[in-house]
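Nothing in this text is a laboratory measurement; each read-out follows from the coordinates by a stated rule. Keep in mind that this is a model prediction, so the values were computed, not measured. Cβ atoms are built from the backbone, for glycine too; each structure is taken alone.
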Structure 1
Amino acid sequence: MKLLKAFGTTIILLVISQVAPAQTYDAVQDFTIQSNPNGVWSYGYITSWGTPFTLYTWGGTAGCTPGTSAWQEPPGCGSPSPVVSHNDTHKQICAETFCIPPSYLGVGPGPNCELNVIRWTAPSSGRFSMRVKFVGLDWYFPTSTYAYVLLNSKRLLLQAPITSYEWPLSFNTEALHFLAGDTIDLIVGCGKDNSYIGDSTGAEIKIWSLKQH
C-alpha cells in the first residue's frame, strides 16, 4: 500500500496483486495412448490402500467400446482389470449399462476392487488452482463407488460416495502451493456393495498454474 498526498489530502493507493492462469492441464483434453506417463499425467492402479502405484502398460483403441481408447493392464477386450478410458468422439458413447460423455474420462474399480488412479505431477513449484468432478456413468444399477482426491498419496483432500447417475460431484480449490514433483491422485474404488459391477464412473480434473502480475 502506498500513501500519496495531493493538495493537502491524503490519498490511499492500493496496489493489488492479481493472478492469472499461466498454464492449463486438462485430464480429458490431454489424454493420449502414446505414452504413460504422458507429460504431467499418469494412469495406473493400486491393489489396496498402502500398496505401490502401478502404471498401466497397455494403451490402445481396440477395446470393447467402439470410439474409445484406454489404458489398462493386461490388454484385451473384456480383460479383468481396471481401465482408464477416453471418449474419442464429440458425442456421448453408450455400451451395455453405461454411457461415457466426451467431457469425462471413464474410470472404475477393478474386479478385485483395485483402485483406479489418474495422477497429476506438478512440473514446477508454484501456485495452482484445481477443479475436480466425479459422476456416476452407470444408469442401470446405478453406480456405487467411492471417489478420492489425495495429495502426495497421503493427504486426503476428498472422500465421497458416488451413488447416482449423471449427478456430478464437484471439488474445487484455489491457489494451492505445490512443490515440483508433488502429486494429485484422483482415485475411484468400490462402494459399499464391495463390487465392481455397475461401477462405471466419470472423472475430470483441470489444474491451472498461476502467475503474479
Structure 2
Amino acid sequence: MAPLLLLSVLATAPPVCVQPAAPMVVPADTLRGIYESGVPFAEFLDKANRRRDQWVRNAELAANPDPALVARLRALGGTWRLLAVAPDGCSDSVHTTVWMAGLEAAGDNVELRVVTVERGQGVMDAHPTQDGRSATPTVVLLDADWRERGCFIERPRALRLLLEDVPSGERFERKMSWYEDDAGRETLADLVAMLEAAAGGGVRCE
C-alpha cells in the first residue's frame, strides 16, 4: 500500500481501545492460606486505630442486621467464608466490613476474616474496580472447598452508580453522607444476594 494511502486509512480508522486484562484466578489453596492468615473481626476491631470512633459506632449498629435478610441468609445452609482485605483507615471499609461481621454474628453459616493490604494484595489485583484500580475493601466469598464464589469490591452497587454522576471534587462528601443515611442496608442487600447466587450455583461479583 502506498504511504499516502496508508496514512489516509489510518486517519479514518476508528480508535483502538485497549481492554483491561481479564481478572486473574486465585487458586483455592492460595485463598485458603490468605484467609487463615487473617483475623476475626473482633480482633481487627480491637486493634483498629484509624477511624476508630467510626468503626466502633458502625459495629454497634451492625450488630442488629435486618431480620428479613438474616432469615434469607440462614435459609441458604452450607458453609461460607468472607475474606476481606480491609485496612482500618479506609472510608469504604469502615462502612461496609462491619455489616459483614453483623451477618457472621447473626447466622451460623458465614465466617469472616480480615487481612491486611500487604497480605491481600494479590486478591485485590485479581479483582480490580471497573476503572481498573485495586481498592479496599476487596471481599471474596469462598465455599466449603475454598473456591471463590463471588466478590464485593469497594462499595455497594447503589452507591457506585450514584457517584458516577457526581463531580470528582464532591464525591467524598456525597459518599460519606450516603453511607450515614443508608446505614448498611444496601451493603447487606448486596452481600445476601451474592450468597444466594453462590448457593444457587452462580457467581455474583461486582
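If FRET efficiency 1/(1 + (r/R0)^6) of positions 36 and 140 (r between Cβ atoms, R0 = 25 Å, to 0.05) computes to 0.95, which of 1, 2 did it come from? Derived from the structure labelled 2. Cα extents along the principal axes in Å was computed and gave 80, 35, 31; which structure, 1, 2, did it come from? Answer by label: 1. Source structure of the calculated read-out (helix-only ellipticity at 222 nm (-39500 (n - 2.57) for each DSSP H run of 4 or more, over all residues; to 500), -15000) within 1, 2: 2. For which of 1, 2 does distance in nm of label points 7 Å out along Cα→Cβ at positions 92 and 124, calculated from the coordinates, equal 1.1? The correct label is 2.
Here the criterion is mean count of other Cβ atoms within 10 Å over residues 84-91, and among 1, 2 the highest value is seen for 2.
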